[in-house]
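Following are the structures in question.
Please treat every number below as a calculation from the coordinates, not as lab data. The shown structure was predicted, so the numbers you read here are calculated from the model rather than taken from an experiment. Cβ atoms are built from the backbone, for glycine too; each structure is taken alone.
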Structure 1
Amino acid sequence: MKERKKLYEGKAKIVYAGEHPDELILHFKDDTSAFDGEKVAQLEHKGEINNAFNAYIMEYLSKAGVPTHFLRRHGPRETVVQRLDMIPVECVIRNRAAGSLCRRLGIAEGQVLEPPILEFFLKNDSLHDPLINRSHIRTFHWASDSEVEAMTRWTQEVNGLLSELFARAQLILVDFKLEFGRFQGQLRLGDEFSPDGCRLWDASSMEKMDKDRFRRDLGGVVEAYGEVARRLGVPMLP
């Protein structure tokens, strides 16, 4: 088998060069981390679930007209995507108060946010992903004004689509982050969408079904991810 070129290894994924210059292979690991890597663990089968979950969501969004970098699944743990020139900005949308928003503003967890709050963060682990605004993005040339408008529009569109999808599975989409990049000058949704990068609560019990189970030592992380996938009807490869 031809040895693949590893381009980057992050906390939850390894990125390999694809067979085509315009493609990359994302390998989903069992590793999980929180608090900028201060807390780490290996959770068996997490990579397989996140790969299947991400493929399901990306295909769902693509069919709804959202431009994504997703091309196809490539085995239980891998996905082939377009190679993007990534924009170093995370778009975070919040439908209910949780996490850092509660800590920063003293808001009670669970408060419904109407309209939803959209925030931007600089993607930089060494700086702990600081909160930024449109002025920062413009001044430091991380993205053009038109790209910021497009990222805002697509993030809000994704929020509407996925809030309805999860609601049908008796889940509340509390918040999530998206990352975007450029492919041949066109904006695309990149990275991944999995319970690692969003908050999901059971609509009846308000039980946490996402990475907060790991952050808060609640246990049953992989089981919760698997339950979310089961409710959505995510197909798992054997």
Structure 2
Amino acid sequence: MIIGDLRLFNDGDALNYAAAQRWVQLAEAAISARGKFHIALSGGSTPRALYQRIANPDFATRIAWDRVHVYFGDERTVPPDNADSNFRMAKEALLDHVPIPSAQIYRMEGEMEDAHEAATKYARLLSSRLPMSSQGIVQFDLLLLGVGPDGHIASLFPGTPVLHERARLVEAVFVEKFETWRITLTLPVIDHARHVLILVGGEGKAPIMRDVFAARTTPPYPVQLINPQGVLEWYLDEAAASLLPEALRS
């Protein structure tokens, strides 16, 4: 596992402020260099707090939303107005509060009857909208991730066959623990993003962070399988980092 840049913050508010600053910096740089900012959003409670922070005028007014293109890292197989929808969460926390053109918000269609078809459709959309890396893989400017207590990222769960997928950009995966299908980006897409920002908050994540950074788990957790070609940054609050070795915390 590539550790990348590990940054620790006193609490969730400090983490979200720093992550919002980073979002603005990367948006400005991408728009200046390439005219657009392509970002993939994550579900989860920590990203939700970040989206609410970005929606505040002190950050929202610093972003050229007409140049921003929003995508999603994964989705549940539910309609977009369902309480479990990642799209709905991002819409309510951020997208309804900023002047981004609706045509530049690209959701995964979790309500489709066939999750595999929905994944294929989203992969085609990514291929038509995103620039390519030097290796010919679609490339986000910023890809946000959270980490579950079991080490999953996006909907890449331990023991699922999608962890071995290297050809498809987006895949449908059945998650036994929830007895449901999910739609998710695959590891190659994560690995080829220009920037990957992993947000982890709360004491409930401390055990998994300890195990992840120990790097001795067999088999490895899904988050340990990422191998970013760009910049990888971890933003942890003190509660999530509380069980890390002192060498990493200093």
Quick one: FRET efficiency 1/(1 + (r/R0)^6) of positions 64 and 168 (r between Cβ atoms, R0 = 30 Å, to 0.05) came out at 0.40 when computed from one of 1, 2, so which one is it? 2
Given that Rg and Dmax of the Cα atoms in Å, derived from a single structure, equals 17.0, 50, which label among 1, 2 identifies that structure? 2
Structures 1, 2, by FRET efficiency 1/(1 + (r/R0)^6) of positions 88 and 112 (r between Cβ atoms, R0 = 25 Å, to 0.05): label with the highest value: 2
I have 22.8 for mean count of other Cβ atoms within 10 Å over residues 40-47, calculated from one of the structures 1, 2. Which structure is it? 2
If relative contact order in percent (Cα under 8 Å, 6 or more apart) is computed and equals 19, the structure in 1, 2: 1
